[in-house]
Structure 1
Amino acid sequence: MVTLYRTTREYVDVDFSFENHPESKNLLIKKNGNAVKQSVINLLLLKSGDKPFHPEIKSPIFDSLFEIGSLVQKVILESEVYKYLSRYEPRVVISQVVVSYDQPNAISCLIKGEIVNLQEPFEVTVLVNRIR
C-alpha cells in the first residue's frame, strides 16, 4: 500500500519595513500568504537596473507607463505581466491579471491567483504613477 503525504511548505521572507521586533530585536518576518504578496508587489515595482547583473528582471509595467492606454495596449500588458510573474514567482498560480488606466498618468494592476502548497487565494493591487 502506498501512503501519500501532503507536503506543506512555510514561506518566510524578511519584512521590507526592516523594523525590529520589540522584544527580540530581530528583524520582522512575513510568513506564507503575506510573504508571497510582498514578493509579487516587489517584482511588479522593479525597474530596469534595480537587480545588479540581471537587466532582464524588470517589471513590464514601467515599459508601458508612457504609452497611450488603449485596449490593445491593455491586453498586451496583461499578457506580459502574467508571463513575467509566472517566470519569476513560482510560488503562485495566477488566475487573472487586470490592468486599468482609471487614473491619469497611472497604471493600476490587479493580480488574482492561488498560492502553491497552501491553496490560499490571494489578491494584490499595484498602482504605478508617472512622476513627470
Structure 2
Amino acid sequence: MPRIVGVDIPQEKRLEIALQYIFGIGKTISHRILQETGVSPDKKAKDLTDAEITSITKVIQERFPVEGDLRRIVTGNIKRLMSIGTFRGSRHKKNLPVRGQRTKTNARTRKGPRRTIGAFKDKAVKKAASPAA
C-alpha cells in the first residue's frame, strides 16, 4: 500500500480517487495535485514509483493543510466560536444542528437516539395496583 502523508491509500483504485482517502483532499484538490506533479489520474495507486510518491507528498505538504493539522484548525475554529458565544458556537455546545435545520422531527444523527420521558412509570404502577384491588 502506498503511504502518502501518513495515510495508506488503497492500491486498486485510480489515483484521483485514492488521494481522496486523505482527510482534507477532495476531488478538485486531488485533480490539481496530479496536474502539478504530471502523474496520470487514471494510474492505479499500486503502480506509483517512489519518485511519483515523493513528488505528490511534497506538493501536498507545501500547499494544503491535511490530516492532523487540518483537524486541529477545524477544532480550534469550533472552540473559538464557542468561547466568543456566537449562535453557531452555542449550537455546537448543545450538540444540535448548526446550519439551520429543523429539530422538531429529524436531526437524529446529531441529537442521538430518542429518549422517552415519563409515561412508562405511571402505566407500570397502575397495572401493578389494579389486579390487587
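Brief remarks on what is shown
- Among 1, 2, which structure scores highest (criterion: mean count of other Cβ atoms within 10 Å over residues 58-65): 1
- Structure responsible for -8000, with helix-only ellipticity at 222 nm (-39500 (n - 2.57) for each DSSP H run of 4 or more, over all residues; to 500) calculated and labels 1, 2 on offer: 1
- If mean count of other Cβ atoms within 10 Å over residues 66-73 is computed and equals 11.0, the structure in 1, 2: 1
- Structures 1, 2, by FRET efficiency 1/(1 + (r/R0)^6) of positions 50 and 98 (r between Cβ atoms, R0 = 41 Å, to 0.05): label with the highest value: 1
- Among 1, 2, structure where Cα Rg over 2.2 N^0.38 Å as derived comes to 1.77: 2
Readers should treat all values here as calculations from the given coordinates under stated rules, not as data from a laboratory. All of these numbers come straight from a predicted model, not from anything done at the bench. Cβ atoms are built from the backbone, for glycine too; each structure is taken alone.
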